[in-house]
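J.: Right after this note come the structures.
Coordinate-derived values only; no laboratory data. For clarity, every value in this text was computed on a predicted model and none was experimentally measured. Cβ atoms are built from the backbone, for glycine too; each structure is taken alone.
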Structure I
Amino acid sequence: MILAGDIGGTKCTLAVFEDCGGELRQLFRSSVPTRNSDSLGAILEQFVQDAGGAGVPVDDGVRCAGFGVAGTLVGDRVVSSNLPWPVERHAIAEALRLHDSKVTLVNDLVASASSLTHLESNDLLQLNEGQRQPLAPMAFIAAGTGLGEAILFWDGERYKVSPSEAGLTDFAPRNDREFLLLQSMRHRMPRVCTEEIISGRGFRLIHQIIFPGVQHAFFDEAEVDPAAKITQNALVGSCDACVATVQMWIETYGAEAGNMALRVLPFGGVYIAGGIALKILPKLKDGSFVRAFSDKIQLSSQLAKIPIYLVLNEDAPVLGAAYEAMARTKATTLATDS
């Protein structure tokens, strides 16, 4: 069995899988609030107990484990300001009674990207009519708290994930409204990076800068997420400024995905993920994202041939972490045997 998890600042989702000839079958899954536990070890111990109660005896049956964590991997631990406790390889191995080498830690973006070749057809929604080329590079982009981007290359045996910090690149405006947005933001910060706009915090920035005469009471309520309220208003059409804000956000997102495609030429597909995309799904399906993606003058027709997929499976990071753990354990075993 392989145990895997998606460790985030809000919740931790864990699952145990059975290896069926290289394909993984989920046996048990649970999700718990991150801040309800004193440590990841405590969450793992409770998971093992719950799995056993459900008829899935995990004790002594796990051969390796993998975790996608919202943070930066430094040596054998993950550094994150979003988690209330440290995530360390040795502590996980001790809790699961595994050797340290059997525990894989990756960034949550890498975990999500690692799932792409293992998702079912109903886990994906194609947004355009592009045709995927087998073994061609793929691009992964996910907007949430920040903006994550990764590239996947075929190495002769499997797709390997190359993460990036593309979300920290300079924001490139394309029209007068986006120039206004950039100019206003430059008065607030010395440098405006792409993820300042294409992330959850971008909704409020766009709304307040582009529509300064439209103020909402929830802007002053600390416990309310402005992005959630703005997108909710836009989906029901109760506020014209909110509708226009979400439209502008989607177009900048599509344009950035197109910029990434120009750099990578990912004819294996562009994959869009993250919680925001699922919350504004009706807007993403209206074609504006795809039009902004392809609007690159000289190469518009070439970009239009690249298929764009929306990842619908919210447990993709768990699945990706499991496959990454399986692949790395296999490689370590082969290296040891040789």
Structure II
Amino acid sequence: MKSKFLRNTLILTVVSVLAVLVPTVLSASGIMDAYVSGILSLAGIYAIMAISVNIISGITGQLSLGQAGFMALGAYSTILLNSNAHLPLWMAVILAGIITAFFGFLIGFPTLKLEGDYLAIVTLAFGEIIRVVLVNLKQWTGGPNGKSFPTILTLSPTVAVFTVLSVLVLIIICIQNIIRSSYGRAVLAVREDEIAAKSCGISVFKYKMTGFVMASFVAGIGGALYVMYVGFIKPEQAAFTKSIDYLIFVVLGGMGSMTGSVLAAFVLTYLQEGLRFLQNYRLLFYPVVLIFVMLFRPQGLLGTKEFSFTGTFDWIRDGGLKKLLAKRCGK
């Protein structure tokens, strides 16, 4: 058992390091130009936001339409803490996530007693409230014109790729470990059947609140990385249409599947860039894809399953790849 644990840990560590270092080296060597590096960084930020939505919608079984508001809060908090309070950038990012989590607690406390459509409507309303407040706090946020925040991530594509992917991998590792813990099992039990979970002594509201706060924290980190990479933020980033975009990543990837959400975020971001020759018609791509997925794969690409690197390693070791190739060649 111990040797299996060490082996799995080693496999996941190697995969995590390669997932960060390979794109970084390709960007630094010029094999991957600044444009592609920029898309990769943006896709990584969107993947973080998709994870944030998936924590609420896929893991705790709630529907929130206000995650873009938390992203904007994280972005503005980073600017104020770094530029106005003169805190180190890394500290400003962490505190921005904590501040966003606090606002998530304040919003979640009165709303998480609601369910289904009612919860979605209330979170949508809170997202719009955040946007309107940001528009009117001109002294702190720059009003509707937004606020600039140039950092080294804005200037260096390589640093941006390394930073974004490192944070993304770290978030995935933390969330997956939480899900596999007894605490995570309780959250999943709440998602599957609240009445059964309550009958087993699980505090439904407590675990819903924890998931909501955790999702808010992740969204705050995503907002901090966004403003550090783009170098600019405006209140429109808190609009509910942005929340819908992040929700689409989760729906396509599979609610409850972190790897599915991340995969969908990267694929759709690159497809959107690849379809720029269609100009505004490329905006029709999301709804068309969503319709086809709902018709033929309503559970999403991966459903509630996760891609397992250790399982893939075992499959290759047991000759699964050879059998597959032999089967294809035999045909």
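J.: Given that distance in nm of label points 7 Å out along Cα→Cβ at positions 15 and 127, derived from a single structure, equals 2.3, which label among I, II identifies that structure?
T.: Derived from the structure labelled I.
J.: Let me ask another. Consider the structures I, II: one of them gives 16.6 for mean count of other Cβ atoms within 10 Å over residues 47-54 as calculated from the coordinates. Say which.
T.: The correct label is I.
J.: Please state which of the structures I, II yields 3.0 when distance in nm of label points 7 Å out along Cα→Cβ at positions 111 and 207 is computed from it.
T.: Computed on structure I.
J.: Of the structures labelled I, II, which one yields 1.7 when distance in nm of label points 7 Å out along Cα→Cβ at positions 87 and 199 is computed from its coordinates?
T.: I
J.: Comparing mean projected area of the Cα convex hull in nm² across I, II, which structure shows the greatest value?
T.: Largest calculated value belongs to II.
J.: If mean count of other Cβ atoms within 10 Å over residues 95-102 comes out at 16.0 when worked out from the coordinates, which of I, II was used?
T.: I
J.: Still on this structure: Check the numbers for relative contact order in percent (Cα under 8 Å, 6 or more apart) across I, II and tell me which is largest. Write down the numbers at each step before the final one.
T.: Values: I: 22; II: 31.
Structure II gives the largest value of relative contact order in percent (Cα under 8 Å, 6 or more apart) among I, II.
J.: Using the calculated result -24500 for helix-only ellipticity at 222 nm (-39500 (n - 2.57) for each DSSP H run of 4 or more, over all residues; to 500), pick out the matching structure from I, II.
T.: II
J.: Thinking of I, II, which structure, once mean count of other Cβ atoms within 10 Å over residues 119-126 is computed, gives back 19.2?
T.: Only one of I, II returns 19.2 for mean count of other Cβ atoms within 10 Å over residues 119-126, namely II.
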